[in-house]
Structure P
Amino acid sequence: MKRWVILLILCIPSFLLKSQEKNFIPGGFIRSGLYLSTGDYSHNVNAAFGDASFTLTASDKTSFKGFADLRFRTGQQFGENVNGLAIREAWGMYYNKVFEVSLGKKIVKWGKTDFFTPLSRFNPTDYSFRSPDREDADLGNLLAEVAFTPSPSIRISLVTTPLWNPSVLMTKPLTLPENITLVLPDGVMPGNDNYSYGVRADLIRRGFDAGLQWFHGPDLMPGLKLFSADFTIPTAPIILMKGVPYVINNAGIDIESVISSVVIRGTFSWSKPVD
């Protein structure tokens with residue numbers, strides 16, 4: 001309940017558009033999917049589901065914009081029933097010709113490569129999510145984003161989030177020994193050290209784009225930490241491991257260039273744990 005209240009409060013400024021012209025655009029979809037495996041697996045990896053999405057975009061067409069995406073899913077995955085209602089995005093934005101600021105739960109992707117990039121530091125992913133659209137696995141993050149566009153070819157973005165929202169690993173089909181227990185984080189995790197911030201500069205020219213960025217905060221992928229080990233039975237010790245945040249510093253650069261009919265993309269990323 002608290003999560004819903006926070007997101008609604010953050011998006012209120014976009015819907016209180018005073019006397020300016022209001023523009024509301026609803027949208028969404030309904031679909032279903034079926035995944036069947038032909039392999040001989042020890043676990044049920046099949047999936048059948050139905051999805052529904054309701055979106056709403058609000059704007060005064062001059063300086064305010066808001067967006068919300070509500071998702072519902074029901075079905076079965078990895079042999080378990082799945083029923084869930086989630087706010088995928090809910091954010092509000094103020095903007096003008098050179099400046100914009102947005103608050104709320106938002107999907108922010110850094111990096112120019114498709115499918116995977118080591119530079120996307122604010123967009124957690126649910127790797128267990130089955131969908132024909134790969135972007136449905138994006139979870140979004142509770143954040144604040146400020147962007148400056150001093151010229152059409154330069155964009156500078158600053159993003160910060162006070163909480164750690166880790167990616168979801170695909171562990172359901174895995175079988176661990178009976179003496180080993182693995183507990184992974186689920187949802188937003190508060191904590192004094194779980195904040196993140198980053199800055200990215202993009203150069204956009206005809207036929208050539210380049211980006212340079214810096215990030216500090218917990219990695220989206222949880223690290224594994226040994227919490228306890230009971231060696232009462234030396235041949236089968238009882239082990240408890242948990243997924244925990246680990247803070248990193250990350251720098252990266254990427255480029256994209258079009259030469260005739262060929263698109264060239266490249267990415268370099270450097271990361272170092274803080275402790």
Structure Q
Amino acid sequence: MPNSQAPADSSSPESLSFDHGRADAAWLRVAERAKALKHSSLRKPNSDYVQVALAGLKLFKRVRSPELAPAFAKLPSKHFDHRHLEWLGDLAWALWHLNQRVASAAAQTSAVRVDPAVVEETKLRRKRVLTLLSYHLGDDPQIASQLAALSSGRGYEALSSDANWLGELWLDHEQTLSKDPKRYVPGDGQRLVQLGELMMTQLLGRRGADEELRDWRRRVWTLFCESYEEVVAAGSFLFRKSAHAVLFRPLVAELRPRQTRKKE
């Protein structure tokens with residue numbers, strides 16, 4: 001079960017701890033919207049849920065600050081849905097709340113075994129496909145940042161998520177990738193997606209009650225990403241000519257560890 005204690009936020013003097021009361025209340029406020037989402041619209045998570053929630057709460061705090069809030073308030077409602085500013089905080093807490101519930105349910109469930117052969121094949125193909133994609137698509141800033149931020153978490157679930165996302169990216173760019181006779185292996189993408197789904201099936205094998213929680217978490221993830229992206233887009237526009245512009249970064253960039261210059 002992951003630690004509910006958040007790492008220190010470099011933009012604030014205090015660290016943030018999981019607040020059951022705030023998280024429960026936030027979940028109740030967003031549940032109906034999450035339930036209304038069509039399954040076909042759900043996004044596939046590719047990052048650590050707690051780190052994502054923390055990034056959302058940090059952005060939520062920024063946009064409510066006296067320095068930034070007035071500028072957001074002046075945005076015309078026809079161009080920006082101001083509800084995203086409130087939704088962002090609720091969705092971040094709700095995502096953290098559901099992740100805690102999923103982790104608790106998993107801890108109470110008998111250990112689920114994943115076929116070692118499936119794990120080994122997935123690791124092998126993941127490494128090969130990641131190398132291929134990085135080589136051919138690494139010049140694309142958006143894809144490069146996504147590859148760099150790919151599932152920093154450990155364990156079977158992270159590996160399964162990586163496999164699905166990398167496999168689909170491989171399939172989207174197969175025409176370009178297939179021109180590499182050295183690194184391209186026919187069928188890698190399709191097989192990686194299959195392996196990711198197989199691993200998740202095995203993980204969920206005896207977690208019937210847990211599956212519904214995971215679906216709720218994915219729904220809140222989808223809503224969270226939408227609000228986060230809306231707020232970042234608005235902030236990037238509003239403060240494009242000020243030092244505050246660096247505060248509004250895409251989620252994958254916000255999650256990437258900041259590099260610090262070594263002292264000479």
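Nothing in this text is a laboratory measurement; each read-out follows from the coordinates by a stated rule. Predicted model only: the values in this text are computed from it and were never measured. Cβ atoms are built from the backbone, for glycine too; each structure is taken alone.
Structure above, values below:
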read-out: Computed 5.3 for distance in nm of label points 7 Å out along Cα→Cβ at positions 96 and 224 - originating structure among P, Q; value: P
read-out: For 21.3 (Kirkwood radius over Cα pairs in Å, calculated) the corresponding structure among P, Q; value: P
read-out: At a computed 0.55 (FRET efficiency 1/(1 + (r/R0)^6) of positions 32 and 120 (r between Cβ atoms, R0 = 30 Å, to 0.05)), which of P, Q; value: P
read-out: If mean count of other Cβ atoms within 10 Å over residues 24-31 is computed and equals 16.4, the structure in P, Q; value: Q
read-out: Of the structures P, Q, the one that 38, 20, 12 was derived from, the read-out being semi-axes √(5λ) of the Cα gyration tensor in Å, for residues 40-135 alone; value: Q
read-out: Structure from which 0.05 was derived, FRET efficiency 1/(1 + (r/R0)^6) of positions 216 and 232 (r between Cβ atoms, R0 = 25 Å, to 0.05), options P, Q; value: P
read-out: Label whose coordinates, when helix-only ellipticity at 222 nm (-39500 (n - 2.57) for each DSSP H run of 4 or more, over all residues; to 500) is calculated, return -1500 (choices P, Q); value: P
read-out: Test item: relative contact order in percent (Cα under 8 Å, 6 or more apart) calculated as 28, pick one of P, Q; value: Q
read-out: Origin of the value 2.9, where distance in nm of label points 7 Å out along Cα→Cβ at positions 104 and 128 was derived from one of P, Q; value: P
